[in-house]
Structure P
Amino acid sequence: MNRAVTNIAIPAMMEIGENVIDTLGERLRQHGFQSVTIMWDGFVEASYGSRLLAALDGCSAEPVLLDRTFSIQEITGRAFQLPASDVLIGMGGGAVIDMAKYTAFLRKIPVISIPTSASNDGFASSGCSLIVNGRKTSVPAKIPFGIVAELTILQKAPDPFILAGIGDLMSNITALYDWQFEEKQGAGTVNAFAEMLSKKAVNSFIRTPMADIHAPVLLKELISSMTMSGIATEISGSSAPISGSEHLISHALDQWADHPQMHGIQVGVAAYIMALVHEHRFERMRKVFERTGFFDYVRTLGMKQADFLMAIDRAPKVKPNRHTYLHEEAYRLKAKQAVQSDPVLKTILH
């Protein structure tokens, strides 16, 4: 009898803690890596560059400065101009790590993520958010070979970056509900293991003390949960375990709103909207966003109700191949009614 065997990629290196960067060179040599290309921006180079290079003593390291966010066409052109190396390190925020991941994907070499903020799960996922024809677009890459997350660095990230990460992670709740809906409509198949991993990731975070979003225990749980989410996408072969209607709303805002906000902030607000539509766990999501200060921060941004109404209507156009709740008119109407009537949303969207 033939038995199906599933092979998935998972990070071979996983370091979350204090001072974990200082032993990186030793870990790389254990895996047989001798030559390293490092991608970072000017801030990261100035803040941590000498320390990382010192940690890579014994390896041949070639830094590459990213002085801006490059389009996918520019990344493709630059990728093959880089010197040959055994492994590529991306150190910085989401944009830097996405550019490093895609460059490594093109060069067919391993990539190691060193996030300096926990603003989204891109440091652990197989996909990238890149500029295509002037707009952010999701494109495939590969899951990182290694993840090195130093809590003392992550603690220094400004509040909005941590809050964005919380918003991105909480969207697992609504993404899974959409995925289950797609299966019921005959438009997709839920992978039970990926579903379980995504659910465990967000549920584990929800039980974490939230009085201080810079506390090491919260940041460690946030990074760990995001990593599990990234692996869930590798298992399923798609972003469905962590990306549903709420991400379509955010992508629509990126494409058509005049002033898009950080990905995780938009996704968090959209996840709350969709939790109201689903009538599923919206109270829990509201408590998390209130306790962490997520809603308080959103109130300062001047996000527009009209933009979300527009994004809800245009969400199906972002991924017409999917069949989330927002791909049906009745639920788009329910989402718009929630935007206009929910007491919390009325205070954060102007």
Structure Q
Amino acid sequence: MAKPVPLLAEMLAAAVLLSACESPNERLPEYELAGQTMGTTYSVKLVAPDENIDRIGLGEKLHEKLVYIDGSMSTYDQNSELSRFNAAESTDWISVSAELCSVISSALDLSSRTDGAFDITVGPLVNLWGFGPEGVISVPPADDQITAARSRIGFEKVSTDCGLPAIKKDQTDIYVDLSAFAKGYAVDQSAELLEANDVANYLVEIGGELRVGGHNAAGKPWAIAVEKPLDNTREVQSVMNLTNSAVATSGDYRNFFEYDGNRYSHTIDPRSGRPVTHEGAAVTVVSDSAADADALATALLVLGPDDGLKFAANQGIAANFLVRTDSGIEHQRTAGFSALVN
């Protein structure tokens, strides 16, 4: 699950622009539900909800849903359902909730689809490089440590049987980490909860991953900004106008450490066991599902601007790559993403 706010594993690169230029008299009423979850914050904006909706009760339902998801899928909570599976010294089928089984099954499908660029077993490497719950490091790990950690990863070593429901691992030391999927899943679940309670116009954001429905308080599509990949400041790179869509961004410019003149990003390539070294700084993905967008943004950042852009184009993914060049930051976009940008 996500790190505490100062060490977020996913970037807060999709900022919300709330059309402040319209006259207050032209704006629809807007209400916000907010709190903390998954080591970060959440914000839910409701636009002109039906007056019969119990907003306090809806906020309580939303909070309960997020507490449940975090309690099931966190790697920071040693008592979570996922942590208990990771700690189990067994290669037998282990009974789990239907929800956790479904999430892991979906994540494994995406791991297969991306040929392992997205891999929910990458946790030992994330921890080794100081970006997991075991704490930060200041010196890169030794080659033999990387080799040992790589022997413990491989999404193909995890299986699900959601008819039971149960999951199993081929090695007792396999460690499943859903940090690049669960936040997006929580966003999706929150959005579905709103829709089930007749809220059509909303924005849900958890730790930078978001999903919007309907329109904003100005009666227009939601204006979502993609942030420039700058270390110490926040500037807008481009703006998308979205409705009924989800957005996630993965980048290397907030969570990293430097050693001996080299920069080590939190984005670990499961195939090499090391942080990515290409010139891709960030990837933003727009999808119907925040969970898919979350995982695909991670996978595309691992693949890099060359292989990643080809993969996204072939798969019909709306993706935006921000790439460092000698002349500054440049963007590379698929056709699907270009159609969304002002």
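At-a-glance table
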read-out: Identity of the structure behind 1.1 (criterion: distance in nm of label points 7 Å out along Cα→Cβ at positions 73 and 137, calculated), options P, Q; value: P
read-out: Of the structures P, Q, the one that 16 was derived from, the read-out being relative contact order in percent (Cα under 8 Å, 6 or more apart); value: P
read-out: Which of P, Q leads on percent of Cα pairs over 12 Å apart, for residues 161-208 alone, largest value; value: Q
read-out: Structure from which 21.0 was derived, mean count of other Cβ atoms within 10 Å over residues 33-40, options P, Q; value: P
read-out: Value 0.05, calculated as FRET efficiency 1/(1 + (r/R0)^6) of positions 49 and 265 (r between Cβ atoms, R0 = 25 Å, to 0.05), assigned to which of P, Q; value: Q
read-out: Mean count of other Cβ atoms within 10 Å over residues 65-72 derived as 14.0 - corresponding label from P, Q; value: P
read-out: Origin of the value -16000, where helix-only ellipticity at 222 nm (-39500 (n - 2.57) for each DSSP H run of 4 or more, over all residues; to 500) was derived from one of P, Q; value: P
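Rule-based calculations on the coordinates, nothing more; no lab input. Since we're looking at a predicted model, the values are computed, not measured. Cβ atoms are built from the backbone, for glycine too; each structure is taken alone.
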